[in-house]
Structures are given as C-alpha cells and as structure tokens.
Structure I
Amino acid sequence: MKIAFVVNPASGRKFQKKVITDIRRSLQTIHNLVDFEAQTDQEIDLVSHQIHSGFDLIIVCGGDGTVSRVSHFLINNETPLLVIPIGSGNDFANHLQMKCDIDDIHKNINRFNTVNINTIEIGNGLHHSLTITCFAFEAKVNRIASMLPRFIGGLKYTIGTFIALLGRSYETVKIESNNIDETGSYSLAILANSPSFGGGMMISNKANVYAENLFLILVNRVNKIKLIYLFILLLAGKHYSRPEFRQFPIQNLAVQSVDRPIKAQADGDSITEGNFSAKILPKSLKVLDCR
C-alpha cells in the first residue's frame, strides 16, 4: 500500500518524536511509505496539494490544526485519512478513536474499513472545520492558547481562559440560521461538529461527525464571575442542564458583526476576519474507521 506519511514536527510535545519514529519504522516494513514534513501553513498547503492523489492512504501526524488544514484539500476526495494524534488537544482524533498505538494503527490499516464524516464549510469553501468554529469569547481564548508553550498541553486552554478574562469577555453579533435568528452579546458562541474542544472539554452532548446537524451553543453575555463559574461547570461536564447554555441543531449559519470585526477561530486556528457563513457538508471527508 502506498501511504503518504505527513508529520508536523511542531505539533505537541517533544517526547512524541520517538513515538512517530517508531510508528514510521514499523509501517515501512510492510508499506510503501512516502515521507512529508510540514510545519508552517504554507508548507502544509504545499504538501496537501502533493498528496491530493496517487496514494491509497494519507496519515497525518499532528494536532487538530494540522489535520484540519490538510483535510481542507481532501474534501470529497476518495483517499481516506488516518490521524496519529500528537497535538495539544487532539479532539478530532479522540472523537474518531484514532490512537498513537502501533498495534492499533496496523489493525485499522489491515481492516481498511472507511467511513465518510461531516465537516463544516466556512465562507463558501474558503475554510473547512472538523471540530468547532467559535466566534465570541472562546475565539479569544483560542488565540491566546495558540501562543502559549506547547509542552503545557491541554492546559493551554484553561490558562488561556483566565488570561482572556482580563479583557472584554463577550462579542456582539447578529446570528442567522435555519433555526435561530437574533442579535445579541455572547460570552460563548460555538458551532460544533464534534462533542469536545480544547483537549477534551465536552461542549455538546449531541454533536458528532455522523449527525444530521451541526449544533450551535450560545451563552448570552454574563459577568466575569458568572463566566468563571460556567467555565468550571463546563470542565466538569455539568453545564448541559444550565439555562445559560442554549443548544440549537442547525444546517447553516451566517454571523455579522455589530460593533467590531469578528475574529473567529476554526479548529484552533484563525480564519478570515469579519462576517462569515458556515454550513454542514454531509459525508464530505473519508476517514479510516477506527471504531
């Protein structure tokens, strides 16, 4: 089998390098492995063009941001994707039960069962998201977390939350979709394709990559003390019954700024600043089924 083996050396923490080396050596004894290394956005885009065709399987060793960027070029592609999670969060890989274990990787490649999953299309195909797209306080948290040292791991998002609380903790936007139409100030606004973000924070008990809808989670503007309390509930997974958390099944979404440009994030990376639209792309990404 001809496999594209894509590694982002900047993903995750340094001790993962040995894991990747061991996995590469193990796969090379059986398969025709073609190595690619990409770290910057430009490098990842270039590699993604190169692996778009001519391979039986694409393996990406990286975090949610790397996987999301590669997947942007694999929408409606027949070559399946397998993720070896070495990032800080790895919510996408964890949701799909993709692991770093060598035996598990060999087992799933040998079975070679594939499944098509949903993605989020942003801005008429300008971007694609696999896990979440956020456009209020959580987007600010994501930007701060991305600047923190990688060795911190999933704690980056918790630390980023408390740093973000030092400034403005809400955004005022107009939201339009097939299931909600309102203008307001929001402390939390997340469009979810999978249940977790930030290294395991379970934002939705309904979202998953096989669902018929995306899920929009909104928390209207609250003071900072209340926001900290809600964040603790979120970490504990006890927020679903709280009236502050509203969850809407939606197919499409349009978000317009009211008082300042929107700085949205998709899978932990910044997208184009300003108004944006999003919609579900059913069964648009083929992956190796590791369930």
Structure II
Amino acid sequence: MDDKLIFFEVSYNRHRPVFPTPEPILQDEYREGKCRCVLALPEHDGKGQGKTPLILSFHGAGSTVCRETGEVGGISYADACREAGYAVLDVAGAAPDGLTMGCPEHIFAAYKAYRYAVTHFELQERVLIAGASMGGHVGMNFLNTYPSIVLAAGFFFPRLNMDSCEVNGHFCLGTWDKTKKRADGESIRDKICRYYHFPDGQWHEENTVGFNPYRSRSFINADGERVVIPPCPIKIWQGMEDEVVSPVMTEEFIRCIRRGGGFGEFRPIAGVAHKVHPVMKEELRHWFDRFI
C-alpha cells in the first residue's frame, strides 16, 4: 500500500431535525456518526510555497474508502495532481458502504475530515474540489455548502440533476426517476428517500435545499431559462459516448452557469464513455494550477 496514505476516522453530527415543531422542546441534538477517511500526501513537494495545497476528491457510486480492503475512493482521480505536489482527501460517506447520494450527512462528514486534515498536517485551508460521476454531485453540494473555503472545482462526468428534465428536445433521466430495484432490494429512488428523509416515498424539495446541484443557487430568468450561480470557477470533462450521465445535461449545466456571468468550462472528449480518461487527470492538474 502507498506509504503516503493516511487512514483515519472522524465523528460528525448525523442528526437532522427536518420536521421542526413550534413546541419549546429540545429538537436539535448530537447524534454521533462515524466516517472513514483517507488523506494522500503528495509524491513530492513540487509547489515550494509553504503549506501544501489540498484537493477534496470525491468518489462515485461503487467506490468507497476502507483501510482493510485498501480502497481509497476518489484519490486516483487526482494522480497527476499528487505527482505535482498536491495532497488529496476523500471520505467513505455517511452510509457504511459509502454509496451515498451527496446527502447532508455526507457533506458534514467531509467537512469534519477536511478540518482534521488541515489541523494535523501542513495543508492550505482553502481547497480545490474534484469528483467523478456521483462524486461530482457530492463535490457540488460541498462547495455550495462551504463556499468560503473553495477556490475552484473540476469534475469528470458529474451527476448533476436529481430530477429528470428535457434539454433541447433530449430527455435526461434524473436520479430520482431510477426506480428499478437493485441487488440489495432498493432502487435509487428508495435510497434518496432514505438519505434525504423523504416521508412516504414522496419528493420533498425542502429536504434537498442546497443538495440538488441543478437547482442550488439558481433561479429561472425572464426568458424561462435556468441560471446557476456557483461560488467558484468550475470545469467539467465529459466523454461524449457516456450513456450514464448525459453530455447534453452537462453542456446545459455549463450554459446555466454562463447565463449568470459565472465561469464554467466544458471539455468534451470524443470516443470516451462513463470512465476516467488519462487526459482528464492531466488537464485537471493544469486547471488547478491556475488557482495555487
């Protein structure tokens, strides 16, 4: 195993008082959760600028962080960055298997991991955000929740729309509409209901405020178009043969950012499906170097 991998665990408050009551009783409280984390230190100190820059690189569905099995989540997305002097951090997520949907518990656990890392190691406090597929969803939720600490973000084929939508005549299937039962007996919709505390299996928009990237920090303009205003520059790499995350939706998300005057860059890659390509990793390093 990489001798520069540091596994640790953080505690976080997993309680969510999502059904507030006007009664004068204690409703918010501390309910401890545990989250597995891994910090990958850089291959060498290539920056020479004091504290080491830190990337929070979130894994997609199907991956996790676990010392016993040697799984390191989204650390591999930033291989080229580590070689250039960056540290990289990822967390398992709120669920034991790490297959979260970017829910509040996941984001709060990731913040605790970030605080642990910058407190115990010589790391810069303002960070860069990376992620692939559902990890892009997590990354967007993190930067929208903690905008003051994020410099920029770079995502590979991120899952951005929780609900389905139509873009330029092309139907994009949202995460919420994935109702097919999986091997564990739950559908993706079932998992969303559980992670976001949706009562009766019904959609409750208020439970995803700040956690649904296509609708977070957004509004509909006078022309009926969605505008998204993220708190930092964002670049997205997308394989044009991807059948899991629609390139059409990714392009639309970048247009939503540009409509609001924000910086959004789209990098299409021909002949690539839903997987990380070496070009993405190398260009991610050059993108992040702009902000360090």
Structure III
Amino acid sequence: MAWLGLFALVVFYWCFFTAVVTGRRSWIWLSVLCVPVLVMAVRYQTGMDINGLIIMLCVFMFFVCRNSLTDILLWNQRKRKYHWVLLSLLWLMCFLFLFYSIVELQMSGYLYDFQGWNMEKRNSFRITVTTLPIVWISYYYGEMFYNSIDRLWKRKSELILIACQFFVANSRGGDRGPDKGYFLDGVNNGVNYHFRMTKGTYVMLQKERALRLQVQKGLLGGLYVLKNPCPDNSRKTLRRDRKNAKIGIVIFVLVMILGVLLLFFPQVLQPLYFWNWK
C-alpha cells in the first residue's frame, strides 16, 4: 500500500504542477482523484480494510478525465451541443462515486467521521449539508466525462482566423486571480470564434494577427487544436520551459523525500500529524 500511495503522491504532484504551468485549473480537479488513495495509504494501520473498489474507480475516473484534457492547446466548447440527459447521467455517476468514496473512508476510519455514519443516531441535516459540496464538485467531473465523450471521434478541418485578439480575463472581468484564463478571439467568414488556451500557447501566439489552425471537431461539436499553428514561435517559451523544469525537478525531489518519510518511515513525521494534535 505504501508503494501505491507513493505513486499516487507523484501523480498528484504532476497534476498540480501541470495546472500551475498551463494555467488550466481542471488539472487540479484531476489531482483530487488521487486523494482517496493517498488517505488510505497514509492512514493505513494493521487490521484496517483496503477498499479495492475505490482504487479501481479512482483509476478509471482519472484516465477518463485525463483524456478530456491531454494534448489540447486551444479549445472552443461554445459550439458544443449539450445533451442534458447524458450530462445529468454523467453528473449522477460522478456524484455516486465521490459520495461512496467519502462515506467508505469515513466508515473505515481513514477519514474523520464528519457526517456521522458511525454514530448510533444519524443526523439527516448534518449529512445533507456536508453532501452539498460533493454535488457541486461532481458537476466538474461530469463536464470532463462529457468532454471525453466529445473527443471519442474527431473530424479534422482547417480554420483560418483573422483579426486575432489575445487577452487574459477572470470571472470578474479583470486579468488577475486564481481563476484567470487565456483567450483568443478571431474571425472567419464573418463568424467570430472564441478559443480558450493554455498559458504556454498564449505566450507563443499573443502577437499573431492571423492563424491557420488544424482543428479537430468532436463528436458533440467541440473544437480542439492539438498542433501548434506557429512552431517557429516555440523558442519564445524555451526560457520559461527551462525555468519551470528546474523548479519542477526541485519540488519533485522534495515531494519524493516527503512521500518516502510519510509512507515508509511514518514514525519520523508522526508528531506532526494533525490528527494527533490535542
């Protein structure tokens, strides 16, 4: 279990680091899928049950959600069709998985029983209130499942954009904050196209005023660009990539040291565990 926990910790770090480098917050949601495995690995004691179903479900959800994010430089989901019945079913499936995992971890002693499942008299109001955040989080996983379905079949085409404008914006209309995103607006035959992009793509293309994009149209109508339209601009990100690589390697080594101590030599860090504080 310790080796599995160490692997989950590495994947967790990789997802979080990717979110910071690309500016795409969805990678953080992907990293959350490693948490149930990490909790079981860290809190495991002799005699405790390891729920293999939770591990398999985490792995399944991780690969499906990763397929919705990987290799995409620019994406446009405004033209994607929403089949609300399918989206609702995917949301419900994700909710049941998250709810089952959290309940099982509480009942097995891996998590603090904040919902009161091990109490003789359960409080329905307490369970309902603590379940609402799970309902909210499940929506994002449902969206990633929906995006994976959209990418099951792709039709390739070429899209030439003129009058390209690049900008950074957040949900409040500013250009700062943890929820900021990188965007491209362009025109083709009088039709405006609005793409979102990764931070690295923004750095490479922000001075371009016309682009020839190799677009892949998904099964549900989403538009995805996986190929860099201006490969000669890659040198603009070399300095940034080298800096990120150096920082990433240093932090990775620290994470590995922490993981080995946490999972293989827990007695070293045991005085620091928050669940031992009085």
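Comparing volume of the Cα convex hull per residue in Å³ across structures I, II, III, the highest value is found for III. Can you tell which of I, II, III yields 60 when percent of Cα pairs over 17 Å apart, for residues 55-166 alone is derived from it? So the calculation was done on I. Could you figure out which one of I, II, III the value 5, 17, 20, 20, 18, 12, 7, 2 for P(r) over Cα pairs in 5 Å bins from 0, in percent, for residues 135-182 alone was computed from? That value comes from structure II.
Every number in this text was worked out from the coordinates using simple rules, so none of it is lab data. Computed from a prediction, not measured in an experiment: that's the story for all the values here.
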